[in-house]
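Please go over the structures that come below.
Each reported figure results from applying straightforward, stated rules to the coordinates on display, with no laboratory input. Source: prediction; values computed, not measured. Cβ atoms are built from the backbone, for glycine too; each structure is taken alone.
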Structure P
Amino acid sequence: MFDRSPSAPAALLARFAAIVGEKYALTDPQAQTPYVVEMRDLYRGHTPMVLRPASVAEVSQILKLANETSTPIVPQGGNTGLVGGQIAFNNEIVLSLTRLDHIREVDPGSNTLTCEAGVTLQRAREAAAAVDRLYPQLLPSEGSCTIGGNLSTNAGGTAALAYGVARSHVLGVEVVLADGRILDNLNKLKKDNTGYDLKNLFVGAEGTLGVITAAVLRLVPRPRAIETAFVGLPSAQAALALLAIANERAAGGVTGFELMTRLGIEMVLRHAAGSRDPLQKPYPWYVLVELSSQSKTGSRELLEEILTEGLNGGLVLDAAIADSLEQAKLFWRLREMFGEVQRHEGGSIKHDVYVPVAADRAEFLARWNEVNAAVFAVVKKFGGSISAEHGVGVMKRDLLPSVKDPIALDLMRKIKYLLDPNNILNPGKVL
């Protein structure tokens with residue numbers, strides 16, 4: 001996958017190391033492993049140095065030097081990406097943002113949280129909860145994924161149905177540009193029409209246009225009541241019909257609706273310690289339904305009404321409503337473990353689905369392009385997206401011309417050249 005082209009000269013590497021200090025300029029291969037191996041071991045990279053700056057000023061100095069010397073850089077957050085966008089395939093220097101981990105301000109009055117790129121999603125959510133607010137993005141990797149990575153990939157998550165993807169939560173960003181200049185766009189305003197909305201250039205750009213070092217995030221009121229149900233269904237079509245009922249009845253209160261197959265549940269039961277079947281009998285399909293409300297009462301009754309209507313219409317075969325927060329967490333853990341347990345089942349080609357395989361891993365993964373072509377053909381037929389939330393990276397880069405408007409691609413390339421004329425920021429990713 002990667003080309004071990006010649007590394008930067010030793011003298012140049014010493015200049016980079018001097019910016020962050022020798023302790024935070026990693027050259028030992030063992031110390032570099034967490035930064036060059038993707039979490040599923042699908043991608044393995046190689047780098048002469050991992051730089052771990054502790055300040056925006058250090059990031060600025062690194063990029064200024066990189067731009068002046070045409071040294072390619074791969075920005076990286078928590079290394080939880082699934083499309084290879086954070087991996088150094090061609091001996092680029094890895095720029096890890098995990099030490100930029102300060103929460104600069106929590107402002108419940110304006111419902112905002114300002115934090116640096118290396119803050120984990122879990123810490124951001126905890127900081128919001130401490131002032132009785134909610135940061136509504138939620139991902140299974142919340143303990144290790146970072147705000148910078150989430151924004152750079154425009155991550156989705158299990159709460160996207162109600163609250164939107166990462167882009168929906170950002171009011172302002174601080175970005176270090178390819179030449180080292182610092183764009184201070186940490187805006188807390190809900191209304192601001194003073195020219196182009198520059199933040200959206202960088203959110204979802206996967207570190208190819210600039211390095212996000214901090215952001216102002218939008219907070220929402222914390223729900224006063226949350227009800228969760230695990231539902232058995234006969235088909236995926238039944239799930240869509242049930243979702244329509246829930247949306248109509250709950251009027252925006254559906255904060256989770258996750259579709260799962262029986263095959264996935266069985267994998268979790270086999271490999272995730274402490275997991276158990278939530279219903280008495282197996283069913284072909286399941287959904288995990290969550291309702292949230294600002295009212296302390298009424299949500300459980302509403303959820304029961306939704307399920308009863310589904311049951312009467314033949315959409316729901318069985319359901320269990322969580323009687324406690326702990327039981328709700330167990331329901332959600334079944335969903336969150338899907339990605340983790342797949343690695344124990346042999347080969348899996350990720351489209352947020354699982355394919356059962358009788359052949360061994362090597363033979364199955366050899367059909368990668370064939371499986372992708374079949375899946376993406378269906379997506380294209382229905383006018384969908386080949387990258388709903390994980391980004392493009394290298395995995396889907398070469399597919400982009402087949403699904404993207406040529407004029408849009410041309411504009412993307414021109415923006416990339418304008419902001420990064422020397423192509424030092426995450427080269428070979430996205431475009």
Structure Q
Amino acid sequence: MHGLYDIRPDKHIHYKFHPGQEKAWESTARFICILSGTQGGKTTFGPPWLYREIQERGPGEYLVATPTFPLLYVKALPEFKYLFEKVLHMGRFIQTPIKRFEFRREGLRRMFGDRYPYDRTTVYFGHAMDPDSLEAATYKAAWLDEAGQKKFKIGSWEAIQRRLSIHQGRVLFTTTPYYLGWLKWEVADRSGKDSDYDLIRFESKLNPAFPEDEWERMQNTLPKWKFDLFYRAVWSRPAGLIYDNWNEGDKVQPFKIPDNWRRIIGVDFGGLNTCVLFCAEDSEKSCLYVYRIYHPREKRTSEHHVREIRKGEPEELFAIGGGPSEDQWRMEFKAAGLEVRKPPISDVEVGIDRVYAAHQAGRIKVFSNLLEYFDEKESYSRELDDLGEPTEKIEDKHEFHVMDCERYIWAELGEGRGTGESAINPPVDPLDDLNWEREYV
């Protein structure tokens with residue numbers, strides 16, 4: 001029988017929670033975040049919690065989501081199926097065309113008794129790489145496993161909240177703190193300040209099944225940051241973080257941008273991921289305020305993109321972006337009413353160096369409501385080698401559209417680190433064809 005629960009002779013489930021799990025079980029918060037070290041007993045807790053939610057909230061639609069579908073099959077789905085199929089015989093898991101668990105009528109009768117009509121009840125399984133895939137139902141509760149991974153996007157969390165709104169559904173997060181991303185700012189940090197949020201943190205060794213000598217071995221062999229993250233469940237900045245010099249002081253409360261401030265936008269082209277970062281220059285302080293992100297994540301015409309980009313913006317926008325080979329995109333945007341200049345520097349590392357220097361000089365300020373910016377900033381990292389040392393390769397490089405936009409802007413405006421003052425140079429006059437030919441061709 002499963003180590004976390006068994007079935008008593010009277011057919012009732014007997015749970016054997018350790019203190020961390022017990023605290024999460026007793027929590028009445030709407031959003032419960034279990035932050036646990038590896039093998040601490042977080043994922044095994046998900047199915048019992050969701051089963052109780054379904055019992056209490058009645059027939060309807062529920063959600064289990066992981067960062068990717070492959071990860072779903074590693075742990076969350078086997079744990080779910082063990083309780084719901086093998087132990088409780090509630091229904092069956094259906095693989096295609098939509099991954100879901102359908103309750104049988106007999107299972108509903110045993111679960112609800114006479115409290116509810118035996119309406120259809122379904123648990124859907126989604127992945128967070130595509131936020132749109134989570135918009136298909138109206139959920140009564142959700143279990144989000146490993147939501148602290150980089151692949152679990154802030155857009156997915158926003159989509160899930162929309163689908164929970166009607167029923168004000170509860171959410172259980174079960175994860176290890178992989179990086180300083182949206183889960184920390186949007187969920188964990190609200191615990192103790194907002195009664196809707198509750199953070200339950202416990203180390204791997206709180207699980208009685210976790211060997212003490214294994215704890216000591218990993219503590220003695222792993223870098224401190226890695227041991228803190230993966231065994232103590234303590235957030236720390238991992239090795240390989242590219243912009244390790246930005247801090248909370250770079251965040252500012254949103255305000256109305258003065259009309260006389262110059263607007264500068266970085267554009268990253270893409271069929272489904274065209275993204276634009278909007279900045280305004282405070283010439284007195286010699287810094288840029290990042291105040292808006294446009295990232296629709298859907299196929300649109302160039303005319304549609306330009307119309308949405310210009311909405312609410314002044315007529316004069318200095319736009320720069322795209323790679324060296326994306327002239328066709330620039331031509332189409334120009335035809336639609338927005339000229340996008342080619343960055344003067346195509347080397348990614350030089351662009352990164354200039355953004356780094358701008359952070360170092362305190363020349364980047366960001367509106368605090370731009371969660372996508374902060375999430376990318378804290379996860380933009382280099383791959384690590386077998387010894388845990390950073391390599392030159394950027395991890396999942398093509399997923400960081402906001403960072404690319406920022407890099408295009410500072411490729412034009414900045415200077416490399418260690419060069420002293422970083423100038424914010426005036427843009428080339430868009431009507432000056434001579435300058436355009438000299439600078440960009």
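Determine which structure produced the value 0.55 for FRET efficiency 1/(1 + (r/R0)^6) of positions 207 and 335 (r between Cβ atoms, R0 = 30 Å, to 0.05), calculated from the coordinates; the candidates are P, Q. Answer for the origin of the read-out: P. Taking Cα extents along the principal axes in Å, for residues 7-246 alone from the coordinates of each of P, Q, which one would give 64, 44, 32? Only structure P yields this read-out.
A value of -8000 for helix-only ellipticity at 222 nm (-39500 (n - 2.57) for each DSSP H run of 4 or more, over all residues; to 500), calculated from one of P, Q, originates in structure Q. Figure out for me which of the structures P, Q the number 16.1 belongs to, where Kirkwood radius over Cα pairs in Å, for residues 159-254 alone was derived from the coordinates. Derived from the structure labelled Q.
Suppose Rg and Dmax of the Cα atoms in Å works out to 22.7, 74; of P, Q, which structure was it derived from? Answer by label: P. From which structure (P, Q) was distance in nm of label points 7 Å out along Cα→Cβ at positions 23 and 127 calculated, if the value obtained is 3.3? Source structure for this number: Q.
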